[in-house]
Structure 1
Amino acid sequence: MPIIKSAKKRVKVAHKATVRNSKTKRSLKTALKSFLKKSDAKSHSKAQSELAKAAKKGVIHKNKAARKQSQLAKHAKAAGVKHTAAKKTPAKTAAKRPVTKKAPAKKPTAKKK
């Protein structure tokens, strides 16, 4: 057990990080297994998302995440998974205001000395 105050804090911080990382790893493994079992579009997007999160948090290397995503896409294509495009809501059009003509700008007058 550490005696120095900063060392005690490092133990606490390291423990929190370990718990957080293990949760991320567990959810990643669950999502991957779920996709391999079901092979549907929903589980595929969930697995892709979990891979991206794990890479962003530094739990796995970004190149490993990219490799796994590629492998998942290849597996999904072989299984015939169709991606449904996310529905985009149409942007609300602002009410157009009538165009009014602006008066021409006056030239500044030179000051007389």
Structure 2
Amino acid sequence: MTISKKKYILLTFTALLICSAVIFYVRHRRAWQRDHEDKIFLNAVPFQTLYGWGYDIMADNKIHIHQEFIPGITGKQGFRSREDALLVGRKVIQKIINNQMPTISEKDLEELGILKK
């Protein structure tokens, strides 16, 4: 059984195309990994508690801050809503990104509309 010249050319072209796609994918993946190896991905995840709402600050899918109560005030008071917890969680992330301490003050809570004057 012999392979005709057209089939041989088609097989060769297909094999070269597959090899090129694999090489491109591997190089692209390595470049992406190099660009992201020094970065930590942060996100705020709200959760419901007995007191209302709280949030977790996740860094690369691991909990690094677990906040059940509104920070910066006395007592065990949860957030009124999921959205309030997310607002404060995002403020904490913003502070971390800006190389600030991830603490929340009463002023921060007032600016975010969590506390009323």
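None of the figures in this text is laboratory data; all of them are computed from the coordinates on show. Since we're looking at a predicted model, the values are computed, not measured. Cβ atoms are built from the backbone, for glycine too; each structure is taken alone.
Things worth noting here:
- Cα extents along the principal axes in Å from the coordinates reads 84, 58, 25; which among 1, 2: 1
- Highest-scoring label, criterion being distance in nm of label points 7 Å out along Cα→Cβ at positions 26 and 50, among 1, 2: 2
- A value of 1.48 for Rg/Rh (Cα atoms, Kirkwood Rh), for residues 10-57 alone, calculated from one of 1, 2, originates in structure 2.
- With mean count of other Cβ atoms within 10 Å over residues 42-49 derived as 15.4, matching label from 1, 2: 2
- If helix-only ellipticity at 222 nm (-39500 (n - 2.57) for each DSSP H run of 4 or more, over all residues; to 500) is computed and equals -21500, the structure in 1, 2: 1
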